[in-house]
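Alright, structures below, take your time with them.
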Structure P
Amino acid sequence: MSLAPLAALMAGLVLVGGFLVARWGNEPFERVRPGEVAAMEYVYAHDDPTVRLLWLSDDPVGKVTPALPWGARDMEKVRYVPTLAPADPVLVSGLVKALRDAGPQSYLMVSRGQSTSLQLDAGYARTWEQRLLRHLDDRGELKKVFANDDAALYSLREQPDGRAPEADPGPVGPRVTWTPWSVVGALAAVALVLLLTACLVRVAAAAPSVRQQRWLQGSFWFSLPLLAVLLVSLVQRFVTMA
């Protein structure tokens, strides 16, 4: 009796267990906290006509996915803006400036999940969130509009001049675009499918004669340029896709 199936099973169990241990570290900032959901509900309740929600990131250019329960609804109204989290929580002037630059109807969110992500991924101190909140509370230009154990929202006491822009949901339905190469590739795909179907039908019908064998061989060589055109059109589509 071969022990290979048993060995494969044991190896799979070991790998699964290792996966659970390796992924456990993400749970502190990936899990959804009730207080963060409540903070997002406040944002949704005040997003007419639109709102800018500033969230904290150690790399606003490279890391653009917040550790928040974001995007539940009103995607056309809420713009999520990654904002540099100061390594020193005393230096909150940059956050105040970011709120001013964001324009009217803007909020800064400090959440437990985002702070934990900064701590685990970027080496921020364990006490960073508490110190940051304390210094934000001391800024006279800011007011805390919402707070609980999991999240806090700040806005400017005096809103910048102007009005928040209207929502722009874009066109309704999926956007379908194509290029001349897309049309050529589609025609090549149809021709290739028809050609291969005809070949399969002839092979399945009966033992092919010499003439049919030559036809099948010629069809094979004819299908290669069609396949090449199809692959080129796919590559071109991925390269030019916006």
Structure Q
Amino acid sequence: MVTAHIAVERSPSGIDRRPALAVSVGGYTTRARLEPGVTEATVVVAVPNVIRWQPRGHGDPQLYPVDVELSADGAALDSRAMPIGFRTISVDRDPDELGSPFVFRVNGTPLFAKGVNWIPDSIHPGTMTAERYRHRLGQATEANVNMVRVCGGGIYEDDAFYDACDELGLLVWQDFLFACAAYPEDEPFRSEVVAEAASNVTRLSSHPSLAIWCGNNENLWMHGDKDWESEPGGDLS
């Protein structure tokens, strides 16, 4: 089942219209109409007997096409197409006889994670292309990797990075972008952090490769090692 949350920008001239929405996933379509003045809709598409997306070494990274179309009076106004995958991911932290594990379970199956660290492949991120992302990540698969950790000292990568991970079956451990430093906790910085995080969580949420969000890179370690807890704003509680 796919739940699509759709926001529509209306012009003053179109505020009283009832445009139609069509959401198709793997050949199954649900249609809805937006009432006059309404700018948001939730459309649910049932997709039976799906083949689950699997990480490398556990099966094929099955993807399904998603098409969203907005139309009025039989004419298309806007559309968007993207792939998605169906899978479950959890982190098993249940204590056992050896202590507290940290095990990824994908579709219920424990994963032996074989990962690498990813930092920006160019000091000029705007020069990166989909082909270059695919080449670099393809090198990771040739090294028998199944997880890529995006370092908190880097950037939120272009959609092409996550698209390639989806297609190659590479799980993504995504850091929020905080690394090796103490950051302000007051305004306006706090609100900027919240807005940046919300924007990227929303942008990347449809990627089946995205396995986990992590808070930072070495900040908690340095919080203790550098005695930051004694500084103003250093109380983690």
Structure R
Amino acid sequence: MTDKEPEMLPVYPDFDCFREHDGVPEMIPARSARDWMDATSDRFAYRCTPLSIANASGWELLSPVAFEATWNGGTATADLVIHADDPAAGVERTAVSAFGHGVLTFHTGYLFRTSPGWAVIARGAPNTAKDGIAALEGLIETDWLPLPFTMNWRFIRPGTIRFEKGESFCFLSLVPHAAFDQIQPRIKTFAEAEALKDSYDHWRQDRADFNARLSARDPDTVTEGWQRHYVRGRDPSGRYEPAFHLSKRKMKTPE
């Protein structure tokens, strides 16, 4: 980046995915569902719209082979060993020990290109956890890079982990990388935004009243169960209507 103003970024960037070879990992629109969210009482975790929207805001790469990886705690690449369920499946085209120090490396199988100023963030699927290993996150300047990148996971402790065939190993999202350095956070007081303060106060009172009725087991409130202002895209005070709001997201399937 330089001190000059960045060029206008495309609102809808290109995202081209060049296959390196046949049999690359399948790339699918990200899924909003999570097993742990399904298991919550009455699936209440899905009431948090920001969670499910985050879960679905990208694309997933799926492992084409089932395998186990074992790390003995050493720093050498040989200290991490990979065993595929099917020895003929060619697991080395997907998962390898390339860096040592308990890092498991995945080859994505693609060279990604984006519009100028846009980058790819590669990470683990949002709001998931895998015992014994953690996804590392990287931001890649895919608007110029003429080579593929890898997705990496780091063992938390010595042991064995498993990836199933069809399990997500990489989550891809696009970000306007060139604009980030131009963003200026500003710390303000509510005195500078009286209308917003009124809406905020209205929400606080409305929330307190709702919780009081819920604690008192008011039948109508119990039936309602929870407030849906965010899901419906409504300001509780009625002052604002959002210009854009999503309660569900469905990304496009790669062509």
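Computed values, structure above
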{"quantity": "Comparison of P, Q, R - label where distance in nm of label points 7 Å out along Cα→Cβ at positions 21 and 173 is highest", "calculated": "P"}
{"quantity": "Identity of the structure behind 19 (criterion: relative contact order in percent (Cα under 8 Å, 6 or more apart), calculated), options P, Q, R", "calculated": "P"}
{"quantity": "At a computed 28.9, 92 (Rg and Dmax of the Cα atoms in Å), which of P, Q, R", "calculated": "P"}
{"quantity": "Value 47, calculated as percent of Cα pairs over 19 Å apart, for residues 69-156 alone, assigned to which of P, Q, R", "calculated": "R"}
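Every number here is computed from the coordinates shown, using simple stated rules; none is lab data. Predicted, not measured: the structure shown is a model, and the values here were computed from it. Cβ atoms are built from the backbone, for glycine too; each structure is taken alone.
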